[in-house]
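Next up, some structures in structure tokens.
Derivation of every value follows stated rules applied to the coordinates shown; laboratory data play no part. Predicted model only: the values in this text are computed from it and were never measured. Cβ atoms are built from the backbone, for glycine too; each structure is taken alone.
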Structure 1
Amino acid sequence: MSYTSAQSGDNYRNWWPHATMTAVANDSIDLLQSLADETNNIPCVTQRGYVLATRSTYIDALRADLLPGVDIDVVSGRSRVHERFPAMSEEITNVLHVRNAGDFSSQQTGQYMLARIRTAGGKRLPGAVTAIKTGAPFLLQVAVGSEARTIRADVIVNAAGPFAKRVAAMVDVDLPVKNVYQQKLAFEDTLGAVPRDMPFSIDLDSKRLPWTDEERTALQADPDYNWLTEQMPSGVHCRPEGGLRGRWVKLGWAFNQRASQPQTDLANEPAIHPQFPEIVMRGAASLIPALASYVDAPPPRYSHYGGYYTMTEENWPLIGPLGPDGSYLIGGLSGFGSMIACAAGRLCAGWVCGAGLPGYASDLSLARYQDAGLLADLQAASSKGLL
């Protein structure tokens, strides 16, 4: 909760291009809502949905990407879209409003779970695993400050996030994951550009950023920046942060595709782009035009941050047996770790305890790489659900 999860967008959705991911998302949302009901909403769950906006008139193609059972509203036509979502660009012609989606506080949820662990007698040992000797039991070498300790364990769970591949190698398993650093921007919306009740909104269209002729010429002449004048991918997104009385807004755009090695100190990540705040603001302004005012006069208070998407090629998680008997894995959670965390934890516990497993358990484990039909289906998919 102090590393990549601290950089979470804190959103959740059951909108996925495959039934397996829809099922695990639905299970996790149900568990999260149950936790909210039991704790007077400690997770701060807010269900405003996801809004998927496009300038395309081919709404049937968008409908085809939605699986049966996903509750949506469809708003078609510029005038109807503008009436329903007045802050959006008048160029938007169709909107899909996914209902079972929203946001929550992963930090609040994590703190509650840590408190439950302490109440149950659990102890937290901050340290770095440097080696694992397999056997019964496992022997873990752990660096705790300047001290080296040996921990005996009958069961180990590799939930090391961006370092999962490194830890798996300690038990001679090569995990098929990579780390891709993605950035976000949070800022105080002093101009009130984003309505406080606006759902999490995603621009489904690729775009070229609006540069002046002088800016475009300068960027094109610089090999490090000329990519900014080319067609940019879809997926820029925006939502208010802090409730109806808040003033902050979160923006994101997962356009980086270059894998990198995880850094212990995220400030040393080479993929950090110092111009990201301007880039994402320009991109978001094509969806929410009022944000354009911040391009020339940036907000005085903002936070530029980011974290790793630890991804499999198909953008599905890996949950289940790791390799040696007694070793398990929760990894490859990409940009959806917080939103499926409840179901992922329960699924891993099911594997550890030999309890009943859901029908999708094998598909989310390393066993899927032995299923040629499933892999072919995933490779042929037009969307991986990446945001």
Structure 2
Amino acid sequence: MNLQSGLLSQSRQFGLDLPDYPWETMVPFKSVAAKHPQGLVDLSIGTPVDATSDVVREALIEAANAPGYPGAHGTSSLREAIVDWFSRRRGVPFLDPDSVMPTIGSKELIAWLPLMLGLQPGDVIVRPATAYPTYDIGAQLCGAKVVAADDLDELDPAVRRRVRLVWINSPANPTGQVHDLARMRTVVAQAREIGAVVASDECYAELGWGQWDTDLVGGERVPSVLDPRVTEGSTKGLLATYSLSKQSNLAGYRAAFVAGDRQIVKDLVNTRKHAGMIVPSPVMAAMEAALHDDEHVRIQKAVYRKRRRLLLPAVKAAGMEVKFSDAGLYLWATAGMDTWETVRRLAEIGIVVGPGLFYGAAGEGYIRFSITASDERVASAAERLIATGNTLAGASQG
């Protein structure tokens, strides 16, 4: 055995036994879709394709001369900007600047939060029944048990007593479902009763549609777990995480933050100092600029609204039923057939989507359309779906 193969074998023996990245299974479907005469339309992963605002890019450039180490807690001006944004955009006033912290994207925090909170084997993490897979990865990294449930009352009493962390995802990925204030209050009350931390992943909150579209007359804000009407005056045991990837096209910057319980944030800052999990200074300056500028968010949301208005009726015209999808960048849809059969049929017309099974067993039968592709590609997908008539539904019934 040579040195290279020996090291490879050793890494497999001692490395973390994590599942393969699920999106690799989409390669064959992409190959099929790429053969379509009008080209492939990738509506699978929700990665932004539109330009980052000049306001943000200029701030990044101006801060590029950054020879010193940044601080794990973030600059005081960035933390003040986060506090101001929560008050202005989320209806969460009076946050303590010490209770917020920038993170290297929200996915990083989601994956490592259970370990940083000190969860151990035997502890239980609850995540939504249909959910982004990184919640499960976070449990695996610390050896905790993950349970899929939308209500703590669903749990066996013996399991419920071991719950240490409860994840909320509102607006949800992949379903686009929004928790109203009553639902938020219920989850918080249940978690506090057993002494569990509630972490709310809210990164699509600025992208509400219908009743949750604040750009329309009468539109309501998507509620935050830190809303005073939810917290009843105390953020103890509560965290909200937010990303600028979606609202500001900053996925490449890895720009996000967490806010809430002051003591938990203090402990996270200390752990991250030791681990070197620190947002670069130029990125913090870019975040600050983005948080102070609401106009670029409004403009980008209008772009997504246009794409959604093209794609939504086309999906329905193809015989699919759209569930939830009240906010965010996705349409959660079913043709009433097996997930992979739906994925295959859509690939044959050149459209690549996200399989619902990537988000747990409850996602069987569903697929996820993203609205983050270019205007031209979304329009092409809409034309193809409309041209199929009602064939997807007809196939499922035949």
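Structure values in brief
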item	result
Which entry (1, 2) yields the derived value -7500 for helix-only ellipticity at 222 nm (-39500 (n - 2.57) for each DSSP H run of 4 or more, over all residues; to 500)	1
Label whose coordinates, when distance in nm of label points 7 Å out along Cα→Cβ at positions 86 and 358 is calculated, return 3.1 (choices 1, 2)	2
For 17.1 (mean count of other Cβ atoms within 10 Å over residues 158-165, calculated) the corresponding structure among 1, 2	2
Identity of the structure behind 44, 22, 12 (criterion: semi-axes √(5λ) of the Cα gyration tensor in Å, for residues 150-221 alone, calculated), options 1, 2	1
Computed 20 for relative contact order in percent (Cα under 8 Å, 6 or more apart) - originating structure among 1, 2	1
Of the structures 1, 2, the one that 2.6 was derived from, the read-out being distance in nm of label points 7 Å out along Cα→Cβ at positions 46 and 350	2
